[in-house]
Structure formats: C-alpha cells, structure tokens
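So, here come the structures, one by one.
No value in this document is a laboratory result; all are computed from the given coordinates. Worth saying up front: this structure is predicted, and the values here are computed from it rather than measured. Cβ atoms are built from the backbone, for glycine too; each structure is taken alone.
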Structure P
Amino acid sequence: MVSGQIRSLPSQEEKSSGLKAIAQMYTPQWTAHFPQAIQSGLEAAAVYAIDIKEVTAKRKKFYTSVQEMKWQQME
C-alpha cells in the first residue's frame, strides 16, 4: 500500500519521461517505436505521478521448516 500526493505532469518532457519509463518496464521489445508513439499521442495523454510519503506491506509468514505459509493456514 502506498500513500502520498498525486499530481499531474504538466510539461511535455516530464510526460515523455514518465511514459518512457513505463514502456521500458512493461514492453521493452517495443522501445524502438517509442519516439513515434510519443510524437503521435503525447498531446492526448494525461500522465500522473505519485509523490510517495509512506509504503506499508504485510510480511510473508514461514513455518519453522522455512516453507512459506499459504493463505488461511495456521502457524
């Protein structure tokens, strides 16, 4: 779970940088086509960033035998 402030990225450079980071992470095989996609669709894209203030998570539980406990199992 992440909490923080969400904000719209106003400049073309920030929007392009954010979209490029997402594209490289999820579709690295298509990065050669990124400049064309930015050129054709950046004006229509709304890009947001989250300024993270806090990150929380639950830890995994393990048996004494170092095997991970699955959902709804008792210790």
Structure Q
Amino acid sequence: MTQKTQNRYKILITKRIVDSLSAQEEKELQQLMNSYKTTKTYYTKLKKVWNKTRIFELSGIFRIDVTQAWERFVKIMK
C-alpha cells in the first residue's frame, strides 16, 4: 500500500468512526478493506481504542477535538 493510500485510508476510517463518512467514501473504504488484509485489523483496533476513550468524552470529563487528536495520533505514529 502506498503512503498516499495509507493516508487516505486513515482519513476514511476516522470519518467512519466519528460517523461522518459519505456513501461514496464508504464504498472506497470497503474496497480498501477488501484489498488489504491488514486494514480490517487496523480499523478494529482503532475502533476499540476510540470506544474506550470516548467514554470520557460522553461522561463530560473531557471535551475532545477529534481533528486535533487525530493529527497528534498520526504525528506520533510516524
């Protein structure tokens, strides 16, 4: 998978996790997930982390800027 494809995939799974994926983007994401075995695993793990940390946001303890948090996450992962 090229770096460009990886970046696009990360954007798409983030949008899916926060429920802002368009129908066209959903199709694109499904194609990527069907083409690369590791994408499903990555999505599943990221979704679990999101669900666990979202508990704090929903309880009002923290207010999370999703865009900023994602940018920090991507920077750390490089």
- Item | helix-only ellipticity at 222 nm (-39500 (n - 2.57) for each DSSP H run of 4 or more, over all residues; to 500) derived as -26000 - corresponding label from P, Q | Q
- Using semi-axes √(5λ) of the Cα gyration tensor in Å as the calculated read-out, with 39, 18, 8 as its value, let me know the right label among P, Q. P
- Out of P, Q, which one gives 0.6 for distance in nm of label points 7 Å out along Cα→Cβ at positions 4 and 52 as computed from the coordinates? P
- Item | If relative contact order in percent (Cα under 8 Å, 6 or more apart) is computed and equals 22, the structure in P, Q | Q
